[in-house]
Each structure stands twice: as C-alpha cells, then as structure tokens.
Structure 1
Amino acid sequence: MSIQNRRLEKGWSQEDLTRHSGLSSRTIQRIESGQAVSSESIKCLAAVFDTSIDAIKQEQTMKTSVSKDQSSLSRLNTLENEAVTLGQTLLRSPKLGQTDPLTKIERNAINYGKRLLKNLIK
C-alpha cells in the first residue's frame, strides 16, 4: 500500500500527515510522487503508520519502479507513433508538385505490395 493510500485510509490530508510525521509538506509531496526518500523520512512514516521500516521501503521501491516503467512505456508509445507516421508518409504517394522521398525502385516496390494486398483482400 502506498504512502498516499495509507494517508487516505486514515482520512488525512497531506497537511495532516505533515503534522503527525513532523515531515515538511514538500517532503510528503515528493514521497507521494515516487521520488527518493531519506532514511529519516522512512522512519517517521513507519512510526506514524505503525508499520515496519522495511514495509515502507518496499512500497517506495515498487512505486519508483512502476513510475520508471510508465515513463519507458510513454517513450515507447511516442517512438511507435513516430514510426507509424513515418511509415504512412513513405507509403503515401507524394502529392502533385512534391518530391518523392523514395527512389523510383522503392516506390514501385511499395505500389506492387499495395496491389498484392488489394488482390488478397478481394
């Protein structure tokens, strides 16, 4: 269970947790956003929530790795979208007056592939 979930379970605001733990509100915000936590902060939170220091450390480690995974996934989605856009641009024939970024052989190969797909779909 995350620090935020523990806090909400008790019906506390971040300010309430600040009063009970002795930590600053900025520290609470950083902890809940998944940033690094000092040993002293972990001890304070463990005492406030009546749990072990190891439990708090484990929760923070899991939150940090999930945050990194989401960030990596976001970057991957961006790269995938850029790759799809590039592919669509290359597959599309250039409009009148535009130069074709592909060589004539590459364009002929793409057009041949399109015709094959059309015939398969029919």
Structure 2
Amino acid sequence: MASCFPDGAFDKVFVTHMIHEMPRATRLALLREARRLLRDGGELIVLELDNPESLLLRAFIWFWWFYWLPFNFETPTRKDMLRRGLAEEVREAGFEEMRKASFARGAFQVVRGRK
C-alpha cells in the first residue's frame, strides 16, 4: 500500500473512521505507510471507534450502526480491531510515545503515536 508521496513528506497524518473497516493486514499496511510518510518526530493521529464500558451504550451502538445485521461487512473487522487494540497495532507499525484517549463515554478513541 504505497502512496505517491515521498518519504517524510508530512508533519502529521490523520486517519479517521476507516481502520475498523479493514482486515488486520490492510490496517498494518496503512499504518506502516503513514509512518513512512511522516518526517522524523512526525505524529500519527487516529480517530476510531472504541468499546465503551457501558452495556447500555454498547447496545445502542450495536443497533444504531447495524452491527446486528448478518451481512454487515464492518462487524468482523471492527471486532478484530477492538480485540487486538488499536494502540497496540499502531505500536506494532513502528510508532512510539503512544497516547490513547477515549471520549463520548468511551464510544470513540484517539490514538496518537510519534515516528
């Protein structure tokens, strides 16, 4: 998964609400490509779904985003991302100084890492 940009072309790379739709190999390839695109010391910022502690909020999300439909293609990849941990996958792609913050009562997460 290579882009047309040269190595170190950006100070920041922002990825929003797409990683949960990808199989693990594609997620890691995207994160590694983001790392290649960052200059030394550059920052990756990922905004993504999270797994809230509240069972009521989990149920709401499950119904609202149609995870109950058997043909919803996002369900297996989303579950895999949450099970493995987005911050861990960002770390596995070679990022350091990991920071994770949850918001909206744990429905979303922001994961940051430095090259």
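Match the computed value 18 of relative contact order in percent (Cα under 8 Å, 6 or more apart) to one of the structures 1, 2, and report its label.
Working: 1: 18; 2: 33.
Structure of origin is 1.
I have 26, 14, 7 for semi-axes √(5λ) of the Cα gyration tensor in Å, for residues 53-100 alone, calculated from one of the structures 1, 2. Which structure is it?
2
FRET efficiency 1/(1 + (r/R0)^6) of positions 29 and 93 (r between Cβ atoms, R0 = 30 Å, to 0.05) was computed and gave 1.00; which structure, 1, 2, did it come from?
Details: 1: 0.05; 2: 1.00.
Label of the originating structure: 2.
Starting from the value 2.4: which structure in 1, 2 was distance in nm of label points 7 Å out along Cα→Cβ at positions 45 and 85 calculated from?
Considering all the candidates, the number was obtained from 2.
With FRET efficiency 1/(1 + (r/R0)^6) of positions 61 and 77 (r between Cβ atoms, R0 = 25 Å, to 0.05) as the yardstick, tell me which of 1, 2 scores highest.
That would be structure 2.
If percent of Cα pairs over 16 Å apart is computed to be 72, which of 1, 2 is the source?
Values: 1: 72; 2: 60.
It must be structure 1, since only it matches.
One of 1, 2 was used to compute helix-only ellipticity at 222 nm (-39500 (n - 2.57) for each DSSP H run of 4 or more, over all residues; to 500), and the answer was -24000. Which one was it?
The value was obtained from structure 1.
Coordinate-derived values only; no laboratory data. In this text the structure is predicted, and so the values were computed from the model without any measurement. Cβ atoms are built from the backbone, for glycine too; each structure is taken alone.
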